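Each reported figure results from applying straightforward, stated rules to the coordinates on display, with no laboratory input. No experiment lies behind these values; they were computed from the predicted model shown.
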Structure I
Amino acid sequence: MSSIQSNHPASPLIRIENLCKSYSLQDANGKTITNQVLFDINLTINPGEFVAIMGHSGSGKSTLMNILGCLDTPTSGSFWLSGKNVAVLSSDELARIRNQNIGFVFQGFNLLKRMTALDNVAIPLLYAGISRSNSRKQALEFLRRTGLESFAMHQPNQLSGGQQQRVAISRALINHPPLILADEPTGNLDTHTSREIMLLFQQLNRDEGITIVLVTHENDIAAYAKRLIRLKDGYIIVDKNNAAETNLHEAV
């Protein structure tokens, strides 16, 4: 099945309008308490952008990332991905979108320990019903693109942290998703390796037009992106491009 397509070629890849997210919890007395995490988020991300999302712990950046990745749904408001209203889709449809339209890169790499780098990269294709031989052939090509062809038969514990993250990036790319979501992708890496990974993201964004949304708490990592969004207490307070900074919620 093909990936979702925009209804208009000029449409934003991501469009969020008046989005709020809250969670209901019960206290020790059984009373329901509502904890609102995101407030009236309005956000547009166009194809080919490289966006960094920053904010202190509790700012709402992880919740926003989960919604962008179709891992969670908004309490109110709308979220459109490639012209399709994601907020109204079923669990099966959301899973299909995650597999076909979004590549995930995590701080902890999330590689299967008993599988080779090659088979870790091939997993999304196997889930999509592609044969093992064809999946491995394509996986080898993506490892070649990220400089790891000679490590294809190594297991994760035989690879450095930077090599493991390159395997994870290869896996994120293999379904040719228009969007990569990277959650603290350099959090477990040293400074030199972090720079190599961020330069790889820049190359993918520049040369292949892949839209990248990155969550980080490090200013030097966010500097690799073309646009910075800063959250505080569930609000977007800064949306900054190369030229100008707009403070959107001065009172927060």
Structure II
Amino acid sequence: MPAYYPVYLNLTGKKCLVFGGGPIAEDKIAKLQSSGAQITIVSPTVTPNLQAWAHRGDFQWQPREYQAGDLEGAFLSIAATNDRQVNHEIFQEAERLGVLMNVVDDPEQCTFIAPAIVQRGQVTLAISTGGASPALSRKLREALTEDPVLEWADLAGVLSLARKEVKKRGLTVDPQRWQCCITTELLRLAQSGHEDQALSSLLFRLTDPDAPGLCQKLESCSAKRCGGRSEVPSGISSGVSTMEQA
């Protein structure tokens, strides 16, 4: 089993092809549509939803079978036909042209796999078992969707504005200080519609060396030295790795 490297792709304006017009292809296209990709679907027939979306102008539909050369200029492709030989031919062309390729339900013919997705506002969680068990990915997605830890996603807008302001001021704020400043009180302010107050409070705690309970050095903060501490909601291990810093 390959060891996949997790990554989020910017597909804005990129040519993406989907081969097949059944329910699986419909699900794949529905997830691609919000990415800003230039989508083309190649299939003699499509589901009623896909037909309606095509007529609405959401993507181009070429009502025919796959032909050699279809992937020329493509960035990404998904093969979701019901013919394994056709899927293999599409995969071979993608390999020759260096096109990112996903052959549905065939990890051996994939250069990328699509994870299970959990979304709340601006936050997206991607879950993958590396192709070992899509059923487990779905189970985890269902569990995380209902987990209260996702409430932290409601702070994304406030944190984004604070990050821009800190950069504008030319300040260096230690990642641990951000963690100490992300509190349930801040979350409740944002959730109750008081985003301006939440932003003001956050910026004060991030940028003022004299903020009570926090380290005086903005660029060198320690949870052990200051009174601030990261709050870990129940059900989430403190050992979770942080892939993205503020």
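If relative contact order in percent (Cα under 8 Å, 6 or more apart) is calculated from each of I, II, which structure is the one that comes out at 12? Kindly include the intermediate steps, with their values, before the conclusion.
On the way: I: 25; II: 12.
Matching structure: II.
Among the shown structures I, II, from which was the value 1.57 of Cα Rg over 2.2 N^0.38 Å, for residues 87-174 alone calculated? Answer for the origin of the read-out: II. The value 15.5 for mean projected area of the Cα convex hull in nm² was derived from one model only; which of I, II is it? Corresponding structure: I.
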